[in-house]
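Student: I've put the structures underneath this note.
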Structure 1
Amino acid sequence: MPERVPLRLRGLPSAVVLGCEVPAATAFRARLLGLAWLDRDRAGAGLLIPRCRSVHTVGMRFALDLYFLDEDCEPLAVRRDVPPGRLAYVRGAKAVLEIPAREGGEFSAAGP
């Protein structure tokens, strides 16, 4: 039985970033909460947060791989295995792609 999509992610537009189709957090609630308080299996493929250069991992139940993207959605920097309760920031980033840690292996060559 497929897992229900979390309410905050329902109806969001999707985007293909680095070959991965993910919801784009365009709604206030989705931007504020991101993947926080979700179990790893409900987080799906991840979440794109446009117009963003910093994220927090407060309330996360699992570590994240964070891809800080430029205006062309190319990686500026990658922060791997960011544990709960942290803040990550990259100057000049235009968006952040949040992926459950170790699930973005196909992107391992991307970014510093």
Structure 2
Amino acid sequence: MNSPLKLALLAALPIEAANLRWAGFPLEGLPDRTSWVVKVVAYQWLFLHYPGMLLLFHLSESRMDRQALSRIETPLLFVNGYCETVLLIVAIVLGVRWWLRCVQRKHPVGRT
């Protein structure tokens, strides 16, 4: 795949599906004995879904019907996290490509 956007659009789906299935809402706090892996997943979930969390907070403050809000919570957070994950993957791919070009310019292959 030449386009980082195509790669990101495909790679973000299973990542967000896994986040939705296993990460959930880590808002209640984590027990002290939680493994560092679970903490990393929970914190990255919060970081990626922060804009959606703010939107949900503002919708709940606007006296939106609680039942209507509960119907849009999961899809809203999934779409928000998906978009953010796509952007993150694109940034990582472009960053790695830039770094590889810099390394190749510094140490050209085939020259002695």
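Coordinate-derived values only; no laboratory data. Here the structure is a predicted model, which is why all the values come from computation and not from measurement. Cβ atoms are built from the backbone, for glycine too; each structure is taken alone.
Student: For the read-out distance in nm of label points 7 Å out along Cα→Cβ at positions 66 and 90, a value of 1.0 was computed from one structure; give its label from 1, 2.
Tutor: Computing distance in nm of label points 7 Å out along Cα→Cβ at positions 66 and 90 on every structure in 1, 2 gives 1.0 only for 1.
Student: If you work out relative contact order in percent (Cα under 8 Å, 6 or more apart) for 1, 2, which one comes out largest?
Tutor: Comparing 1, 2 by relative contact order in percent (Cα under 8 Å, 6 or more apart), the maximum is at 2.
Student: Once Rg/Rh (Cα atoms, Kirkwood Rh) is calculated for every structure in 1, 2, which label goes with the largest value?
Tutor: Details: 1: 0.92; 2: 1.15.
Looking at the calculated values, the largest one is 2.
Student: Which structure, out of 1, 2, was mean count of other Cβ atoms within 10 Å over residues 34-41 calculated from, if the result is 17.4?
Tutor: Going through each structure in turn, the value belongs to 1.
Student: Now for a separate question. Of structures 1, 2, which gives -1000 when helix-only ellipticity at 222 nm (-39500 (n - 2.57) for each DSSP H run of 4 or more, over all residues; to 500) is computed from the coordinates?
Tutor: 1
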